[in-house]
Every structure is written in structure tokens, then in C-alpha cells.
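Take a look at these structures.
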Structure P
Amino acid sequence: MVTQRINSWFLYSCLFLLMACGRSDKEMAAEKINRAKELLAQLDTVGALANLDSVSILFPKAKEEITRSEALIRSIYLDQLSLLQSKLEETKLRITFLEKNFVKSKEKYDKYTQYIHKRQVFKNSWDRCFLQVHLDERGEIYLSSNYYGDYWLKHSSIRVYDGDLSAKTEVVSPDSPDNRQNDFMEGKWEMVSYRGDKSNEVIDLISKNVKRKLKVVFLGKKNYYIVMENFDKNAVREAKILSESLKIVQTLQEEIRLLESKINKLSH
């Protein structure tokens, strides 16, 4: 957006100066302001700001027009700020609604608060084979494949599919700390975590196809097949929506901080 504004300013300035011979700074500055108002009426905020920004640079002696241009810039920023704040409040309300399906947790070694879907808490899931969705307060999301059975799979990736649909995680090396295997109770327990971007394609596929009968194959020395439970598919979909909303909040908050800084500078 900054580059676009610079390019727009340069283009408008060149054209304006070519036609400006013989006119006073005051007249040319006023024309810039009028052009900015026309562009605002056309919803071209970038072009309007480019014209207004150029007034103080091109016509430093036109003090009254500089004051007018800065007032108009401030008005534009305040309108943008109001819009961003409304979007922020809407997004926070959506997050509050979505959070009802999650348990928040921050253990001793957790850097960020974790969101655990209520249908996937440990007491309901320790002895079953399923895909678990992991989400933290930053909006970072990934899957883990959890196996509990009578024999070792030694699995390092999974594939989710149904008919023409298919998506696969990246492989997690057996010697990675994200590939865990233990004897648990009377069975064998394996958990492989696909952090970062390793499970993005699978998350997208599940989120968009919760009504399909999605199957999962645990890929290892031995393969193991399950059909995803509806509540596990919905957990992934809801976590993805919450993840996107949490990231939107961060983006909006940063944009609001930048706008407030610009407004403060205009006020001094």
C-alpha cells in the first residue's frame, strides 16, 4: 500500500506540475485538495491520500492549504480507524462464540495459551485412534495423529481421503521429538505432531469436507485405517475458523496501532 501511494503521488505530482505554470502555490495546493475530495467521492482513498500528502512537500509556503490537507488526512484516518475498530469488535465477538467449544489451558512448559477442543480432551481420547487439532492463542494450528493399539505402527505421516479427495502430511522423522512412541497401559501409543505447515493441506481438506466420510491411513512400517468421527472433523473445522479469527485480530490491532500513531503525529 505504501509503494502504491508513492507511485500515485509521483504520477499525480508530475502531471500537476506540467500544467501548473504561472499559478501560485496557494492555487495549486487548493487544486490538489479539491482533486483529493473528488477521489474520495470515487472511493479512491489511496489516490486522495497521495494528493493530500504532496501538498506540504510541493507547496511548503501554502500554510493554510497545508493545514486543510492535514485536517482532511486526519479525517480519512479517523474514518479508517473507526472501520477497523468495528471489524475488531466483530471478530472478537466471533472468537467469544467459538471459544465455547474449547478448553483453554496453559501448562508449566507452554509459552502460549492452548485451545483444546472439548470433544478431544485427554479423558475422552487417551485410548482411541484419531486426528487431534492443536491451536494456540496466536492462531497457530497443526494436527497430530494419535494411535493406540496392540502393536507398533512406527508411523511418520498420515493421509486423509474419500473418493477423489486426498491430502497427505509431510513426513516426521522417527528420531524427531515430534514423533513419540511409548508403552501405555496394556497397549502401544504413538503420537506424531505435524507442526508448522506440515498438516495445512490436510486441515484444509477436512475443514471443507466435514460431511464427507473421510478416512485416515496412518503410514508407517504397518499401515492402520480409521474413519474420522464427525466430532473430530468438526473440531478441525472449528479450530481452523478460530485460528483465522485470532490472526485477523492480530492484524487489525497492528493496523490500528499504526493509524493511531499517524493520527498522533498529525495532532502535534
Structure Q
Amino acid sequence: MPTGRDAASLHKSEPTTVDPADVHKSRPENVWISDMRQETAHTLSAAFSIPPAPGRPRFVELMEVQRQAGMLQLHRQLEVSRDDVLVLDRIGLRFIVDGVAGKDAVRRGVVRSHRVAAPDRRTRRTSRQRFGVEIARGLVALGRSQVRVLPRPLYLRLRSRADDLQAGSGDAAPTGFTPLTIAATDRLASDHLSDHVTAMQLAAALEASIAGARPDSLVTSLKLAFHTYTEPATQPLVRWSDRGDRIDGEVSQGGLLRAHFSARVEASDRREP
């Protein structure tokens, strides 16, 4: 993977616009970050604004800001080709301040993406990033991700080996698993064409499932590790263990483990200290 410009020659840049293709969208209204700045050779920042929507704010929409910032850094600062395919292996985000979950104040601010140095040359096609989310009164959330960069021909060969999952197979859910509803019309999924269930679709489905089981709680942290793609043809299954303020679980489909996840929640009526 290209390493971007030499640190000694890069100064904090003037803000520049963000193209929809930089964040894997096609319509400008779905780009939630703007005013990109290259702060160092390994750090990029952008302003973010999450558009209003009915209902209470969702944690996963802040994760979408994180995802967009990560994609932007890969393409614009690390010079990853748009012809390459970015495979998300892990993503996680957590509030570090109590009482901010669901607050409108976290719908706009600044997000920073930091590239973590690869440990050796064998992992040069893997990018690890760390994220910070700031609002007017300071840093409120931290995140991380790991992305593999694959040439498109290699990705297509790997995808051709995907499981042949047929919709409506009629198989009974394994013990402890329940169906996980993927909302095809979710604004996180629209304008983001994919041959599989995307990470944000899966994250949104998990948050909705948690909200259904814990209507008095808000998600304050969510981490996902993807083992293989979740396919669109068959409804995935989910199970978790609830330990009060922590939830740990897994997503299965076609008898295969697709993803692990963990979340933290807090009471929705909790007030800031």
C-alpha cells in the first residue's frame, strides 16, 4: 500500500472538498463529511454533520462517519486506487464520555483518522486506523478499524467461491439463534451498492435488535469482527449474551459464523454529570 507523502514535506493543508466516490457513495447528500484537511502524513481530519432523521439518533450513524473518514484517508492520503476493493475486517467505536449517547450534540463535529504503522512488509496491503470524534466541548468517542486492500480481479475470484445460499431454505434456526432483520431501505445502505450485506447494514441491524430487546437503553459502544461476508439471499441469524451493560454475540448464516460483535449500553434517561 502506498505510504502517502513524506512527513517532512507535508504541512497541515487547507480544507478541500470530499467527493462522493471518496466515501463510496454516488450522491452528494449522502456524504456526511466535508472540509478535509491533511494534518500530518498519517492523519486526516474532516468536519461531519449527520442529517436529521425521525426517531432518536442512532449510534451506527456515527460509525458511518467513522467509515467515511477511513475511506477518505485511504483514497486521498494513502493513494489507494478506487479500482481496488476495500475489505473491512474489523470496526469499533465507543463513547468515552458518559451521558452523550443519543444527544443531538454528537451529530456534528470533527472526525480524525490516524493511520497506524504496519508492523512489517507482509501486512502492507492491510491498513489499521484509529479515529477520534470531537464536538465543541472536546473528544467524545474513539474508534478503530482494519481494512484489507485487494485488487479487484482477486476480490472477484474470492467472491466467486462464496456459499451458494438460497433464500427460503426452510432450515430451522440453530439453538439460541433468532432471525436478524436487515433493512434494505436504511439510508446507510442506499447509495452504497454491494454484492453482500455491508458492515453498516449489519451494524444497524444489530443496534435495532438490541433496541428491540432493550428499549430503555442506548448503545454507547459497538465492535464487529467479520469472518466472512453475510450474503443477501438468506436472512442471517443472531444470538447474544446480555450481561447488563454489555452484550456479546455472533451472527450466523448457512451454518457458518459470519461475525462476532460486542456492545455496551446505558440507560436512555441517563443525564450528563
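Computed values, structure above
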| read-out | value |
| --- | --- |
| Ranking P, Q by Kirkwood radius over Cα pairs in Å, the structure that comes out highest | P |
| Computed 2.5 for distance in nm of label points 7 Å out along Cα→Cβ at positions 98 and 130 - originating structure among P, Q | Q |
| Origin of the derived value -17500 (helix-only ellipticity at 222 nm (-39500 (n - 2.57) for each DSSP H run of 4 or more, over all residues; to 500); candidates P, Q) | P |
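None of the figures in this text is laboratory data; all of them are computed from the coordinates on show. Only a predicted model underlies this, so the values are computations on that prediction, with no experimental measurement involved. Cβ atoms are built from the backbone, for glycine too; each structure is taken alone.
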